[in-house]
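S.K.: What follows is a group of structures, each given as structure tokens.
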Structure 1
Amino acid sequence: MDVVVVNLLGVGLIVAIVWYFWLSSSEGAAAAVTSAGMQETHIVVKGGYSPDTINLRAGMPVRLVFDRQEADPCSERVVIDAFGVSAELPTGEETIVEFTPDVAGEYEFACQMGMLRGKLVVT
């Protein structure tokens, strides 16, 4: 009986980890439009990205301001493959990433190891 309980707890923990790291998502935050016509959002990097889902409009330039507040080596770089972006994120500093999404869709951004993930939703 003990083996069954331990196995069920192990499977439950695995499911919780998979959900937390790969399946969970939030409604998202809409990027603010500046007076210069640029969509801008500040993203805190601390154990993940906050917000981790950002809603954008196609055809408008985007400025993502990453604020890395941790020293974990996993979060030292952000990669947005769809837009050819790879930027180093120094601890305690803000890093600006700019690009223009021309096509609607969902695009992932992540750390270089793919453990921290976020999503850009372009409409």
Structure 2
Amino acid sequence: MSGRSKGARTMEFGEYAIVALEPKWLTAQQIEAMRVTVSRRLKKVGRMFLRVFPDKPITKKPAETRMGKGKGNPEAWVAVIKRDRIICEIADVDEITAREIFKQAAYKLPMKTKFIKKDTQGLSA
């Protein structure tokens, strides 16, 4: 997971976004918690665009199981997040509201994040 994200480094849909500053695995539960928080704060005013999807299965063997006998069952689904990846974008809201919404959403994520605007992307190419 070293290096910068290969894709999703520029804003495509919204005016404000939240960007990952460190690499992590985002579980489906963490993504859903962030999505619920953002959509509740947005109400019916703005639009939200999620830019991550948990497409990697994480398997685990049962406790006290002998070696061999194949791989374990899928326990969780994660999205691999690298540095500078846009996690979520919102549109049709003012900057102050967007900052408040993303501050609440950042509490649900297990990584450091940064708020960026469309005109000043804040990322170096």
Structure 3
Amino acid sequence: MVGLTGYILTVPRSDKPTTWAQNMAGAVLVFALFLLAYGVVPSEWIIFANAYLRWDEANVLLETYPITMTKAVARDIVAVGIYVFFLVANVVMFVMWQNRKTAEEKGGDSSDEAASATSATSAYGRPVTKKV
């Protein structure tokens, strides 16, 4: 899913407005990525750390006079790091999505005929087919 999102970020923005179905597909993709990033991955890390690594309250990682740090604290710090990583990745991907180039900026057809054909629109935003 991350690879698909990376590919979509490289495709230039179309001059045509997106359809309802394209918007819904994008919303489902973003929701699925959020669900994985913020729900499944941290939960699976905590389960893995508890069950296989045995990072629980009984195992002490660092013990000094004022501070006693157990492996459970380290487990939770890693979980917070996962959340922070995905939050930063989300912000970066949102900025990349908003700043992606259009087809014209990437070297598309920029002739005067194409510009005049696309500029002739009705008051409702639809292309005009007949000259008035």
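S.K.: As an exercise: Kirkwood radius over Cα pairs in Å, for residues 20-75 alone, calculated from one structure in 1, 2, 3, equals 13.7. Which structure is it?
M.R.: On the way: 1: 12.5; 2: 14.4; 3: 13.7.
Here the read-out was taken from 3.
S.K.: Moving to a separate point now. When relative contact order in percent (Cα under 8 Å, 6 or more apart) is computed for each of 1, 2, 3, which one produces 24?
M.R.: This figure was derived from 1.
S.K.: The value -4500 for helix-only ellipticity at 222 nm (-39500 (n - 2.57) for each DSSP H run of 4 or more, over all residues; to 500) was derived from one model only; which of 1, 2, 3 is it?
M.R.: Working: 1: -4500; 2: -7000; 3: -17500.
Answer for the origin of the read-out: 1.
S.K.: Where does the value 57, 34, 20 come from, among 1, 2, 3, when Cα extents along the principal axes in Å is the thing being computed? Spell out each step's value before the answer.
M.R.: On the way: 1: 66, 31, 22; 2: 57, 34, 20; 3: 85, 25, 24.
Considering all the candidates, the number was obtained from 2.
S.K.: Given a computed value of 34, 18, 14 for Cα extents along the principal axes in Å, for residues 52-91 alone, which structure among 1, 2, 3 does it belong to?
M.R.: Only structure 1 yields this read-out.
None of the figures in this text is laboratory data; all of them are computed from the coordinates on show. Please read these numbers as outputs of a predicted model, since none were measured by experiment.
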